[in-house]
Structure P
């Protein structure tokens, strides 16, 4: 592979990652025992979004990360 093409490919991949924002955090509630936790992704089928979005992993600061 041409070194220039490889360099351009690497730079284009890195520039996309530099612009990416973090995923928001949500409070999730278990529908069986009403346990609440903070996560970016659903912990499973018995969990529903309770509150959010939040900026950080403690689910205290409201808003979307940028």
Structure Q
């Protein structure tokens, strides 16, 4: 989180952070990712990212 704060200050408040699934089932299949699990994979990753913003140290042992 501190690094984001520093980056935000260095950029004059122009830093934006965004994430998104952004992959079609066809793209996921081409990468060997089960497209039926994509929503669960995204949700698990998003929860971990959110914890990175609120905790000093993050460890995860999720399904994916």
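Quick check on the output: 15.2, 41 is Rg and Dmax of the Cα atoms in Å, derived from one of P, Q. Which one produced it?
Numbers: P: 18.4, 59; Q: 15.2, 41.
Working through the options, I get structure Q.
Structures P, Q were shown, and distance in nm of label points 7 Å out along Cα→Cβ at positions 9 and 33 at 5.0 was computed from P. Source structure of the calculated read-out (helix-only ellipticity at 222 nm (-39500 (n - 2.57) for each DSSP H run of 4 or more, over all residues; to 500), -15000) within P, Q: Q.
Throughout, read-outs are computed from the coordinates displayed, never taken from laboratory work. Worth saying up front: this structure is predicted, and the values here are computed from it rather than measured. Cβ atoms are built from the backbone, for glycine too; each structure is taken alone.
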